[in-house]
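Participant: In the part that follows, the structures are each spelled out as structure tokens.
FYI, it's all coordinate maths here, none of it is from the lab. A quick note: this is a predicted structure, and the numbers were derived from the prediction, not measured. Cβ atoms are built from the backbone, for glycine too; each structure is taken alone.
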Structure I
Amino acid sequence: MTQLPQPVNDNTIKVRQLTHYQFSWVAGEPGQSGAYTLQLVLDQGAWEEVLTISPEDADALQDLLVNTKDVHYDVERRTLMFGVTPTGQ
């Protein structure tokens, strides 16, 4: 039997499924622009990540998130992956 590195825990899982998300806007200092954030809730709350994004990225990501059923997030590479296609299709 193959030995797995131990312990296998929440910190060793690198790719998680996005289950919920929330966009927010944070006000800047007076006279300065604010910032958009995107909070990712992964694996029903087992992991969370907050990304600071541009208004253009927020718009594009909103479209992708609304129209994609399966979304995953690579925690180590900080990469959102949209959709799952079975092999051979």
Structure II
Amino acid sequence: MVRLTAWVHGRVQGVGFRWWTRARALELGLSGHAANQRDGRVLVTAEGPRAQCEKLLAMLNSGDTPGKVTLVVESWDEARGDLTGFEER
């Protein structure tokens, strides 16, 4: 189990991006959240099997998201086990 933290840059606020991310994460069986940041980015935190988190990361980078993603900066850690469900924040 891993924790993916992804900072998503681009036009990703006010376009349904967090809702879309939540739907994809739940389809993949991941826990976590997608949160708007004051600087216009969206912070995505997801925990689950590495393969499923990698699929979510690929989706974030796919060009098929709402809005326009220009950059995704990710980091990986061990899962903490403190997340349940997947929230839009």
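Participant: Between structures I, II, where is relative contact order in percent (Cα under 8 Å, 6 or more apart) highest?
Facilitator: Largest one: structure II.
Participant: A follow-up question, please. Taking distance in nm of label points 7 Å out along Cα→Cβ at positions 15 and 79 as the quantity of interest, name the structure among I, II where it is greatest.
Facilitator: II
Participant: For distance in nm of label points 7 Å out along Cα→Cβ at positions 7 and 31, which of the structures I, II scores highest?
Facilitator: Going through I, II one by one, distance in nm of label points 7 Å out along Cα→Cβ at positions 7 and 31 peaks for structure I.
Participant: If you rank structures I, II by mean count of other Cβ atoms within 10 Å over residues 23-30, which sits at the top with the largest value?
Facilitator: With respect to mean count of other Cβ atoms within 10 Å over residues 23-30, the highest-scoring structure among I, II is II.
Participant: Here is a follow-up. So helix-only ellipticity at 222 nm (-39500 (n - 2.57) for each DSSP H run of 4 or more, over all residues; to 500), computed for just one structure, reads -7500; which one of I, II is that?
Facilitator: Source structure for this number: II.
Participant: For structures I, II, which has the highest computed value of distance in nm of label points 7 Å out along Cα→Cβ at positions 39 and 71?
Facilitator: Structure I gives the largest value of distance in nm of label points 7 Å out along Cα→Cβ at positions 39 and 71 among I, II.
Participant: Follow-up question, since we're still on this one. Starting from the value 8.7: which structure in I, II was mean projected area of the Cα convex hull in nm² calculated from?
Facilitator: Only structure I yields this read-out.
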